[in-house]
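Take a look at the structures below.
We did not get these values from a lab; they are worked out from the coordinates using the rules stated. Given the structure is predicted, the values throughout are model-derived calculations rather than measurements. Cβ atoms are built from the backbone, for glycine too; each structure is taken alone.
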Structure I
Amino acid sequence: MKFIITSSLIFLISLSLNFASDLKMPKEIKKTYTTQTRSYDGKPGSNYWQNYSAYNIKAEIEPKTRLLTGTEKIIYFNNSPDTLKNIVLKLYQDMYKKGAARNTELNPETVTDGVKLSKLTVDGNNLSLNVNDKLITYQGSNLIIKLSSPLPPKSNKEINVDWNFIIPKGTDIRIGSYGESTFFVGYWYPKVAVYDDIRGWDMISYNAEHEFYFDYSDINVEIKVPKGFGIWATGMLQNPKEVFNDVYLKRYNESLTSDNLINIVTKQDSGKEIYKHQNGFTTFKYSVNNISDFAFGMSDFYLWDGTSIEIEPGKRVACFSAYNPASDFFTQAATMAKRSIEFFSKEMPGVIYPYPQITVFNGDGGMEFPMIVNDGQFSNTINDVYVTTHEIAHMYFPFYVGTNETRYGWMDEGMAYFLPWDLQIELSKFDHRTRAAVGFSKWAGNEMDIPMILPSVLSRDPHLSMISYYKPALAYEMLKSALGEELFAKGLKEFIARWNGKHPTPWDCFYTFEDVAKKDLSWFWNPWFFESHIPDLAIKDLKTENGKTKILIENVGNLPLPIDLTLILEDGSQTKLLASTSIWENGNKEVWLEIEEKSKVKLVELLNKNTPDADASNNKVEVKD
């Protein structure tokens, strides 16, 4: 009995010292603290592990038919304490199959036969591709491989796959065909699913709406295309001398070290032989280590710009854009990427960009991939700037910090919406805080306003976007108000430092901020992430006594928000009365603020376009004589 009491006391003291909030936690998450793969101070636990893969991929593309044919060898390393009886492969292109379950309607021309496997071996043994033989099982976009010999801890399996599919066209869902000879190819190779310490295999099927959860891997890729085509991809080009003719090789190499913009391929180069070829084909080789995914764009007529930036002594980042000659905005894309890398490295989040390059590819919409983003051109500068900077912000979340987008989309989308706000004002004179505040204010409180902590797969658009983008970005801004800029920045940097290259949960993020701040922040986490409340502050009362004006603010909606009061005085002047989000830290529903002014107060108004407020009718009080 004495041992039990002592152990309990030690546990409680540990929680107290680590400032770990008593937050609601599902049993899948809770067990990770028992097994010590995660810890209440927000750090990876002493027993933390994650599995790893090495991919060697060769692919060939026939542009006229849009057929991609590939072969790959995967070495899958089991670092878990579990013996694995199955291995799960993700076949994302199966989402395009006729009859596949998906959350997005496809044009008839977009429907394909999905991924066609022609060969599958495990440790050199051929597996039957006949599902009736029960060696493989399809579950949506998941392929479950039954292992003839289990995979014990600290060992690996070699998997070889031959496959092909048609690159979709007609409905562009993050990837696709743009005209007859331009493609962006993502989610294209059979990929081992994440097996983690929380749920084991990630078995959520790709449905075209909810995004992804990837393990880290070493990836070597060779892409063979007909002569005249260029390839822009994740990683660094490994064979530029084999690929470029001399004049373009010189320009390419110059761009890697130049602070100025270098036009690698220009309009004047149309019709010239830019790329070397053998027997009518060019093979581009790319390589990258410890990365979560690989994607690429290709075209036979795109222009190509490049520049670079030294973000710390001895480290340069190459910044490229590849674009349709008709896309005027993209002449600025490489320099905008360069400024983005500088901003993210030095200002917000203030963490040195972790990769050797970034490429902005002119496709459609906006979607992030490691070291390359697929962006369309929009009708105004505000959206052009927003999409480019937002997608580049994703290099930190979910790529550098490997969050689970499928279950917690707000961990990456909200952060990528939040991080570039000041950069976007600089580049487009537009504050996206306002867009988020107005959008959330209109939406909050409807029946689909579910707590953000619930898995994102429970939500659908347009509600999914609100929960993933606007609401969490505003929550981060409100947290910054509560902690102050310096402490917030310290907490964010520490979270990135602890969890880059790993798989954090929301609780890992919450506990890290608490560990850094040395505060219990449950008063903030619970209403913003675990409950459903509306943003609504109200002016409840106003008194003038002995030359002082006292204003009673009520938190009607229960979300912690900063207070921004504008006071109009009798002499025509105006003044401000401010309080940070932390004013609600004690759980109070009402607070009095006071101010002493020489002139009488005539009107008081809660007025900040960047603070959400679902009910403006209670935001203004006029002082009557």
Structure II
Amino acid sequence: MSYSSLKAKMMEAFRLRMFVYGSIIGLAFLILLLQLFNLQVIQGKDYVTRARINMENNIPILASRGEIYDRNFKQNNPNLTIVSNRPSFNLTTIPSKFTTKEERRKVFHNLALLLRLSEDSLINDISGKNPWERIILAEDVDFDIIVKIASHSEHFKNIDWEDAPVRVYNYGSMFSHLAGYIGSISTQQYSKLREQGYKNYHKIGKSGIESQYDSILRGKDGYIRRIVDVRNRVEEEEVGLVPSAGNNLILTVDYAVQKAAYDAMEGNMGGVVVLKPSTGEILAMVSKPDFDPNLVISKNNSSIIRELGDNKDKPFVNRSIQSKYPPASTFKLVTAITALETEKAAGETTYYCPGKYTLKGYKDKDFYCYEGHAHGTLNLYNAIAFSCSVYFYNLGYRVGPTNILRYADYFGLNEKTGVDLPSEVPGFLPSRTWKQKALGEPWYDGDTINMSIGQGFLALTPIGMANFVAAIVNNGIVYRPHIIKEIRNPDNSSVIKTVDREKMREIPLSPTSLDIVKTGMRMGAMAGTSVRLNSLKFQVAGKTGTAQTRSVRSEKYSQHAWFVGYGPFNAEPEKAVVVVVLVEYGIAGAVRAVPVAERVFAKLYDLGYFQ
């Protein structure tokens, strides 16, 4: 082979190698160019955001919830604040910021030592959560803890602190069922509310006004922009967005009336409703037993809530609107109105009471007057005043169940009142159809006899009975009961909304019928079962009730005690106030319910409601 031929082959091989190497280098440059294009153009915005996140840390500033005042609020005056806020701090993190589990473990170990918590509890806080969302690790943290974390940030990487107002229920359990309480938003609630701007770290109303008016009370969060270095040390801090507080609420409730009812119910179980019949404004609503909302609003409140929830006396239940009871003799007012309106009786209609009523039939059955009282001959006025059951056995049998239930339905006793509080339950009125379907039995005359005095299958709520008495005072008009009087802006400088009265129904009742019933109720307070109220400085009209229960308690304490009434008697509806009291296992209405009503009426008088 000649030298020139060999050289030509070597040159050919060299050129081939250069082409391969050049292609590889060219391809590498092409890949680099494409990746550069991808990073700068296609994913440029995303990486800019990530880079900014590495340098900037946007920390939420939680908005303060609106405050809640009683009805006597006056602008620019010192006012009684039922629910307010105080400043504090939360510790939060975004789990995805930790590059490794080991890094997170070290940080959580340091944090657990500082907070005197278990490391496992911190891990549990982020388990199952979206790693890209902010998670609250500790609430209501002292300022000195924040100082330590800020001073040793290298040991607490990715742990942020934020201003977080803490809800304060200034009168503890006194307003527990009215005000309610707030708590951490649940996963189920968050999935429904995130589109409305809620975040997984937000607090949300769980009961009472806090729940009913959550969207009005909650404000709009802001945020702080913190500039940090590679060691997570804060180099600069500025407010990116100022938070907006929620709107304030002015209640219809009068603190002094609420306190009088609350104190009067001490040691009892049951509910009290104090209502202005001419407007539907609720002046007081108490339920016993109660709870302190300040104890159940913390992040780690599960054990407290579980303990309260397991309590056999059910302190979370608002008995004024969420429990129903046999109305007992208070229902005799319905029977009386029915008899008068259907012209089956008049005020002077008399029946003789020998202490019992015998229902004739295949097998005669005796129905007794309360404790076997023999009242003798009574007219309707006195039958209401002295709560003669035998009189109403006769009257109810004469009127019949269909008429009684029709008028009870007119008053809305089988419906919710529509009060602006969550979880109200309706009353229950039985019927022939219901009994046949539910129990497989026909309606007997004995059922009518029992129903005529408020026993048997009837079950009504205290607020339902308050609305019923309000209808009597208002000459047949029923207004929706409500808790909110005004909604004001965060600094109280302007009224956003005034809640006006809302007519729910108007029952065409004759003035004569109403006058007879009112007079009977007044006589009950003068000399009958509510006679204790006759010592007040103004005239009260009322009706007691003693409801038989199927309780396993001792016989002496197996009956619920009722009082329903209003004052002043014969005043214009605008000047009247309705008071309803229900005491569970209260022996008798005159024994336990009337004394509670007496203290409430006395306070109303002292406050000038009847002047």
Structure III
Amino acid sequence: MEARRASLAVWENRHRSVGILRSLVFFAGIAAAFAVFSSRNFSAWWLLAPVAVFWLLGVRMQRIDNKRTSFSRAVGFYERAMLRMKGDWARDGEIGERFLENNHLYAKDLDIFGRRSLYQMLCAARTPMGQETLAAWLLKPAAPDVVRARQGAVAELAPQLDLREEIAMLGENARARTNVEGLCSWGEREPLLKSSRFRVYAWALSALGATGVIAFNAHLLNYFGLLDLPEEVIAALRLYFLSMGLVYTAVLWRFKGRTNRVIQEIHEVAPDLSLIAGVLSRLEAERFASPRLTLLRSELETGGWPPSRCIAKLNRLLELADSRRHMVMAVIRPLLLWDVHLSYAIEDWRRASGPAMRNWFSAVGEMESISSIAGYYYDHPGDVFPEFVADRPFFAGRALGHPMVPEDHMVSNDVYLAHNPGVLIVSGSNMSGKSTLLRTIGINIVLAQAGATVRARQLTLSSLVVGASIRIQDSLQDNTSRFYAEITRLRQIMEAASGPTPVLFLIDEILHGTNSHDRRAGAEAIVGGLLARGAIGLLTTHDLALAHIADLLSPRGANVHFEDYIENGEMHFDYRMRPGVVQNSNAIELMRSVGLVV
């Protein structure tokens, strides 16, 4: 990071120096213009010198600015990595709220998206494809064979710091501005313009039109006194220019509907592709060893131009389409049949490369997702890859911790769930760590089945569907109470447990919105029904009457708890899970600590 900061300072100094020089040239040009137009001793052609120098300095300044921006991004890349290592990663970055599904079984409960979310911690993807792919991996577990292939790819990419830095230094984030699905669908549709003999005639007409542009410029130079042409020549030029305009207006009218549609469609789905072209180019230059990365790299192999050049060409066509709005182009483009040639070029590109875009973008999205996970692994080398077993259902974690809690504040616990016990009833006082335990288990399962490392000394598990009821809220818009929202979620978990993949349920304070009798009967039925469907999981409660569920289900159920203790009048927690039922409560002490008289 310090090396990149030093380079950034060098380019900032150069940018400042060229900016000052350009300002001096500008004022020198103003002085020259004053001398030319106030005296007949100087020719107007002398003004071309300061204009040319000003333009050249502008080009140089743009190149310097690009370098400065790249090193600024590199500094940001390392700053963010260091913040992530310290657990202070929530200042910026993609938060992925657009991927949040309200009825998802665990996305809200486990803070998968949003501010201070798992997605924000992991995501380093620059393109929409990478961001969408990573979100999909966190929302849906992959099969063990797929996960193992991703783990090999993550392990290979983790130490390749230069590759990840260079991708971070590319152009501005495309974010959601590029409609990836729309662009792929556009590429797969039939072109609106097909090659025909008229294209030859169009080029001939454009050549004639170029002479019309020359005529227009000659007339313009004569008007400003830079050329001295006879009146009859001026009249002929004017007549020639107007005649050509009428001819080309008729041709353009014939093609107007199709050319407008071609150009409008590409503008709607692809506003800027320079970043995607840059990422493709960088990945094309790499050679990988792991089977998954090798396969993805092969997706970028084509018989003709590499994908990066194809996307860059499409981006240039977009820039040419944007140039249509320039005042000068608005005058001369009819004579050059600009829209016709541009539309044919876009359709030629779509015919040759459009159908392959989906494979290219899919490969880029997966590579960026692997790179995001690899960056997290590089920053946390103490985390481990989980192991998957065929025994179903199974979860065994040693020294399991929450990956979004700073390591110096994290307390780890061992958790074992299989047939015996299949459910842990977790009791404990307020703020003792019950809900955090549920989130710790859930978020590590999500990481494990996405192909990432987990915060544990060891984790062994089978394929599992996480079903969480932790952060359940009422809704005025949907006219639902918290209790109704909770039982709706519990029904979703029960339905998921009837599927082919076992469920690991995480239920916090089950049915606490109803009376104790109904709560006890309902909790017994729900836990029994989940176990009967092959699910495993944890249930937290303040109501010690629910601890008997473990006894009823023994040996499939077991009680565990968290404790607190008073020291010097202050309440402390050690966040360690212990066997058995909690024997004390801290509710009265907590009420007194905030000033309530009880």
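Between structures I, II, III, the calculation of Cα Rg over 2.2 N^0.38 Å yields its largest number for II. If helix-only ellipticity at 222 nm (-39500 (n - 2.57) for each DSSP H run of 4 or more, over all residues; to 500) comes out at -18500 when worked out from the coordinates, which of I, II, III was used? Checking each candidate, the match is III. Given 6, 21, 23, 19, 13, 9, 4, 2, 2, 0 as the derived value for P(r) over Cα pairs in 10 Å bins from 0, in percent, for residues 147-362 alone, which of the supplied structures I, II, III does it correspond to? Computing P(r) over Cα pairs in 10 Å bins from 0, in percent, for residues 147-362 alone on every structure in I, II, III gives 6, 21, 23, 19, 13, 9, 4, 2, 2, 0 only for II. Which of I, II, III yields 6.5 for distance in nm of label points 7 Å out along Cα→Cβ at positions 67 and 491, as computed? It was calculated from structure III.
Structures I, II, III were shown, and percent of Cα pairs over 22 Å apart, for residues 419-570 alone at 52 was computed from I. If you line up I, II, III by distance in nm of label points 7 Å out along Cα→Cβ at positions 91 and 195, the top spot, with the largest value, goes to III. Quick check: 12.1 is what I get for mean projected area of the Cα convex hull in nm², for residues 27-210 alone, calculated from one of I, II, III. Which structure matches? Structure of origin is I.
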